[in-house]
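Bear in mind that the values in this text are calculations on the coordinates, not laboratory data. Values in this document were obtained by computation on a predicted structure and should not be read as measured data. Cβ atoms are built from the backbone, for glycine too; each structure is taken alone.
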Structure 1
Amino acid sequence: MDVTITRSSLRGTARAPPSKSYTHRAILAAGYSSGALVYDPLDSADPRATARAVEAFGGDVSETDDGLEVEGFAGRPDVPADVIDCGNSGTTMRLVTGTAALADGITVLTGDGSLRSRPQGPLLDAIGQLGGRAESTRGNGQAPLVIEGPVSGGEVSIPGDVSSQYITALLMAGAVTEEGIEIDLETELKSAPYVDITLEVLNEFGVEAEPIDAEGGAVRSAGASGFRVPGNQSYEPYDGEYHVPGDFSSISYLVAAGVLAAEEGLTVRGAQPSAQGDTAIVDVVERMGGTVEWDCENGLIEASKSDLSGITVDVGDTPDLLPTIATLGAVADGETRITNCEHVRYKETDRVSAMAAELAKLGASVEESEDELVVHGGDSELSGSTVEGYDDHRVIMALAVAGLVAAGETVVRGAEHVDVSFPEFFDVLYDLGATIQRQ
């Protein structure tokens, strides 16, 4: 599907979708339990892949009026009867690789072409250190993957600068091993807030896990030299239920749309505080001079059209914000420098190169290096063009926001892939006043 967006003025109220990151973890945590209700989950392609994996390991996931009822496998996953297809969901593949290592037999994991190009090698090596078998069928550290267990726990050494999801997979699986797992980080941890999300969900399910030698600041995992999760634990959420918070990665596009195109203001509901690192979008927009107010108690964010100025942003902990910040930078005065972003190249696509290429098509002046993206807003004047979405939901949504302020018509190709995290994205923009045509 292609979507055509014309320069628009927005106003009104929108509700943030539930968090994809929390939904993945909650569904799998419920799978590790004997059973739980997951309220307000995100219903999109990626979490559905995790739900299918839970069922493949012997659980059952059924829809209720306001969530999911999960019958878990109580920490003892079956050997799947078939290959598990993770679709485009890197989170699913990495998290359930840990689950597969617990099963007494062989599990095969695969996905679509994009997912089969993403790095899994460090996690495979970690499972090998625990005594399991973990191989890439092509010998390149990428899916399809063959995992054989069971592992009983132990100590592993793994880099922290490729994907925090490796840490999450080991922590979630380690809680139900006999010995538990202690993780030694070989490098500085990137995306530490995402591990905080994991620790928060584990705590809600009654599971103890902790960072080692962390800095002790607002981000619990920041500066950690490793992590420890004791074994022989049980996943038991309070009252047998878990409630998924709103998604700040998705909120970032609505906040950006507000400060770029909402003269009369735009309100986002469902913005309750949580461990999500992408809450940083509020601070980023404020630093750029945007008019944005966050009522944390009521979960409301109000954003209004503003004159923005370029800033420097380190996205080491918030990789999913890069597309949004790049779009804001293309409209801001001066230079927006996005640093510490090499790991953003290993997402659904190389988001650094994708945003550089497509913003340039719209008239932005962009420079790209291995670990940095620089947008010269003062030298940019956005004008409509046809841009590629790279089958990547975050690139598509960021380019759509750019289309709200570009002269003429902007055509975003492959726009259906917003289904991964924000299926109603274009409906929400339309309801806020955007001029949108679908083809």
Structure 2
Amino acid sequence: MSAATARSPRKVPRVLILGGGYVGLHAARQIRKRMGRREVAIAVVDPRPYMTYQPFLPEAAAGSLEPRHVVASHRRLLRGTTILTGRVHSLDHAARRATITPARGDAYTVGYDHVVVALGAVARVLPIPGLAESGIGFKQIEEAISLRNHVVTMMDQADSIWDEQARRRMLTFTFVGGGFAGSEAIGEVEDMAREACRYYDSISPEDLRFVLVEGTGRILPEVGADLGRYALEQLRKRNIDVRLNTFLESCVDGHIVLSDGTAFESDTLVWTAGVKANPVLGQTDLPLTENGRVRALPTLQVCDADGRVVEGAWAAGDCAAVPDLSAPGITTCAPTAQHAIRQATHLGKNMTHLLAQESLEDYNHRDLGTVASLGLYKGVAEVLGLKFRGPLAWFMHRTYHMSAMPTVNRKVRIVLDWTMALLFRRDIVALGRLQTPREEFLQAAASMRSAPGS
């Protein structure tokens, strides 16, 4: 027997990616781009079979973008990759095993050689009375669709009743959190709702009340003090009631109570007041920081508190504490889409380098700037130290995020959506019944059972 025949086949390393968001999707694509299926096996675990591009959620909620166009299918983009639709229940890295809970069926374990922790962040929900029962989040496409349907439904119902107190409650829309998510969401939705008033006989723009509650002294801190003040002025010029240094204290049954003593009724409460690392990380044996994020080196390898590499473990994005080498005085990279996408690409390169026994490189990226949209033709941007406002900033916001959206397919669809929105008015139909598709059928079945002789 020859030496070549006696040699055992080389084991294909298995890479398990926990999370299919920015980091999971881009890391998987980068690894597969550099190594074939015979060189590495990749599996991605996520409860949703698609990646949501969150910066486009406000425009999806306002009807400027088709919701399906702001998500990217895992199965279409990750050819040669196993897609596991389920939630990570726990991770025993010492044994190289992860426990997965599918939507249906029993939990099961998956073995791996390398794990990429890309679980992102979840909404930081506080123990405020009524919040869990009445709040609407704003991190997933389902929530953006639900918010749009809810706002239009409230306007439909308010236009059909004569009770002024009930109408005011229906037409009051409260947003909590003045960061990117809250400021952009209220700006886009307010724009859409006031434009829609032309189609309602008894609702005028003055009947709508939008309230933005922010616990700090300014909104959009990510764009700097000057642009933050400009954004605040623009929102207030549109009669949006912005409450700074104010907190939500209670929202039981739609009765909103703020820390400044204000109380009012509102059937809509959108919660965008911050995020926290995915709590599933607490069910792992990986080293975490005090705020629950995975400790990582600039190479995006997981490390312990003393900086020693945890072999076979990688982390990036919002759930990882990655040192920011480009900003002296700032310990870790900000939890932004810009960092997440670039870290994912860098992680994929470094992992393939490691598998090929090549040297690794540190992640070092300086933010090019920040952009934010406040509605059609309204925005703020700071790019390479230069500040922009109004239509130009709005155009820069759209251009940057369109370029960051994966695949030409999605880019073209998004541009077509924008073009159609400019040529024609936005649709104001609410499809809230999509959430209860069997309601009509159940009513028909109930009437049949109650009919005489049935």
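Comparing 1, 2, where is percent of Cα pairs over 17 Å apart, for residues 261-300 alone highest?
Top value of percent of Cα pairs over 17 Å apart, for residues 261-300 alone, among 1, 2, belongs to structure 2.
Consider the structures 1, 2: one of them gives 40 for percent of Cα pairs over 30 Å apart as calculated from the coordinates. Say which.
Attributed to the structure labelled 1.
Please state which of the structures 1, 2 yields 3.2 when distance in nm of label points 7 Å out along Cα→Cβ at positions 13 and 325 is computed from it.
The value was obtained from structure 1.
If FRET efficiency 1/(1 + (r/R0)^6) of positions 45 and 269 (r between Cβ atoms, R0 = 25 Å, to 0.05) is calculated from each of 1, 2, which structure is the one that comes out at 0.60? Could you put the intermediate results ahead of the total?
Details: 1: 0.60; 2: 0.20.
The structure behind it is 1.
Comparing mean count of other Cβ atoms within 10 Å over residues 117-124 across structures 1, 2, which is largest?
Largest value of mean count of other Cβ atoms within 10 Å over residues 117-124: 2.
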